1. Can you tell which of I, II yields -25500 when helix-only ellipticity at 222 nm (-39500 (n - 2.57) for each DSSP H run of 4 or more, over all residues; to 500) is derived from it?
2. Suppose distance in nm of label points 7 Å out along Cα→Cβ at positions 135 and 271 works out to 1.4; of I, II, which structure was it derived from?
3. I, II: which one has distance in nm of label points 7 Å out along Cα→Cβ at positions 47 and 231, as calculated, at 1.9?
4. Among the shown structures I, II, from which was the value 4.1 of distance in nm of label points 7 Å out along Cα→Cβ at positions 23 and 255 calculated?
5. Can you tell which of I, II yields -0.53, -1.05, -1.20 when log10 I(q)/I(0) by the Debye sum over Cα atoms at q = 0.11, 0.17, 0.20 Å⁻¹, for residues 63-206 alone is derived from it?
6. Assuming -0.32, -1.02, -1.47 is log10 I(q)/I(0) by the Debye sum over Cα atoms at q = 0.08, 0.14, 0.17 Å⁻¹ as calculated from a single structure, say which of I, II it is.
7. With mean count of other Cβ atoms within 10 Å over residues 183-190 as the yardstick, tell me which of I, II scores highest.
8. Figure out for me which of the structures I, II the number 14.8 belongs to, where mean count of other Cβ atoms within 10 Å over residues 127-134 was derived from the coordinates.
Structure I
Amino acid sequence: MSSPQQQDPPRDDFDGFVALLRERGPNLPKRLRQVADYALANPDDMALSTAAQVAQQAGVQASTLVRFAQALDYSGFSELQQLFRSRLRQQFPDYRERLEALREKRVAGPNMAQGLLDGFVEASRSSLSRLQSTVRYDDIDQAADLLAKAETIILVGARRMFPVVSYLAYVFGKLGIRAVLIDNVASLGPEQAAIARKGDVVVALSCAPYTPATIAIAADAHRKGIPVIAVTDGALSPLAQNCLLWIAVEEADYGAFRSMTATFALAMTLAVGAAEKARSDA
């Protein structure tokens, strides 16, 4: 009697890989779980770094990477790395590829301005509609409560999220709410964020491809028992694993250029909601 055929591990489905990892993760040895945590928090590094570099950053031996891959039914680290590289190619084409995608949508020519604007406006509408239909309003209410009661709000976000946290720093200041923006100048973000104390709240924003510094700062605050409110793109985000509360925002894109409309709308909601609750409490 033949045994059931073993199912192949995911090779192009990163979400499937994360689901597999979360299923088997609790049963992995300590060192393999250490690699798993690093892989979820640093998927870009898993795709682009050498095995020696990944092992050094994860704090393990290179042979541990092979054992980790084989524990998930991959032949070795090289095969597992192809999954991360496939994710990077599929989700985040470079800007030449993005421009080519726009050309395929026939936005060039005398009506280029209209085609571009219509496309980006429609992506913004789609993002806002998705936010309204998927967000948990109780989570927004809870987040506003935490922010209203915070002694200091620590704002963390980089790359495309930096304009959002910069806006939050501006509007919190206008509303009379104490907030500190972590700008990570000279890569001093972790040191800047170390000011967070009991009574403070950390607001961390990151969407794929996740910024390692943001993930690390949020995880450190979470370990210290400081409430972390995460704005990210879903339950698979490493930010969602290191916070008290997370709110999902999935932005639509046009020609692979993602909208930021829904993220800014949520940021405005949190800021004004916190101010209103603080005023009511006063």
Structure II
Amino acid sequence: MIPFYIFAWVASIGYALEVVVIKLVNKHLSANLWVFNFLWNFLVLILIFPFAIANHATVPEHWFNLAMAAMLYAVAGITYVINLSRLDVSVFAPLFNFRTAFAVILAAIFLHERLSLEHLFLITVIFLGGFFVSYEENFSFKSFFNKNIFYTLLMMVVIALEAIFTNKSVNELGFWTASLWIALIAQTLLLLTWQKFGKDFKKIGSKEFGATLLGAATGVIGVLASNKAFSENVGISAAIISLPISMIIAFLFSVFAPQLLEKHTFKVYLVRFSAAAIMIIAALRLN
């Protein structure tokens, strides 16, 4: 049997590639984020469907945890695309360590797990790391205390909650049934955003579609692997999946193709990577 942490690592790599592809598509190919989000989630559903059917996914018998996971998945997807479009990949990716901090806090609130002084210290370290991971050439307090960072942190709370309800849903229904119906219900909910992109949907070009399909494929790998990991362990899986592999990819882009993704001085990346490393260590110890 493959251990859960292998799935967590596969999810981490899949999500890293997904982040980079989404950023590239939204920066160079897609004029409407809502079009991209709907198409991206639809392709994820299409790619999941045959695997779920082949593995005997059925009609759910329990709906509450499933519905909560799907709703949070839909909200997280919308905020994910919007926040990523506004932040550098090398800032956005390390902020996923906040998901670990929020998961521990939520576990203490809803699952009555013990929150020790060490936990509080490590959570504080993660917050301080988040401050420095947003470092820019003209560094100021506004680099971290701005609405884009705030909205991204709210997204991490949503994702942490999603992980909890996904864990419960998978344990109730089985991995493939939960994965299929979470994606299906979420896609249905996204129809409510049709007025924001309906008129632009038919304008999707072949390049945008192909790139979005690539992003969806890496996303499917991430979603399925993370759901499998979360079904066995939430805390350690969240820490591994939060590793900012996409940050390394962003740095390589800044060196070899700065016009495509982002470009900063070596000093900026040194501070961001150092802060990210501290956040990762704190997140791992937090688990």
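Just so you know, all these numbers are worked out from the coordinates, no wet-lab data involved. What you see is a predicted model, and the numbers here were worked out from it, not measured in a lab. Cβ atoms are built from the backbone, for glycine too; each structure is taken alone.
1. Values: I: -17500; II: -25500.
Here the read-out was taken from II.
2. Details: I: 1.4; II: 0.6.
Attributed to the structure labelled I.
3. Values: I: 2.4; II: 1.9.
Only structure II yields this read-out.
4. Values: I: 4.1; II: 1.6.
Source structure for this number: I.
5. Numbers: I: -0.78, -1.07, -1.13; II: -0.53, -1.05, -1.20.
This value belongs to structure II.
6. Working: I: -0.40, -1.09, -1.35; II: -0.32, -1.02, -1.47.
The read-out comes from structure II.
7. Details: I: 13.2; II: 19.1.
Between I, II, the highest calculated value is found for II.
8. Values: I: 14.8; II: 20.5.
Among I, II, the structure yielding 14.8 for mean count of other Cβ atoms within 10 Å over residues 127-134 is I.
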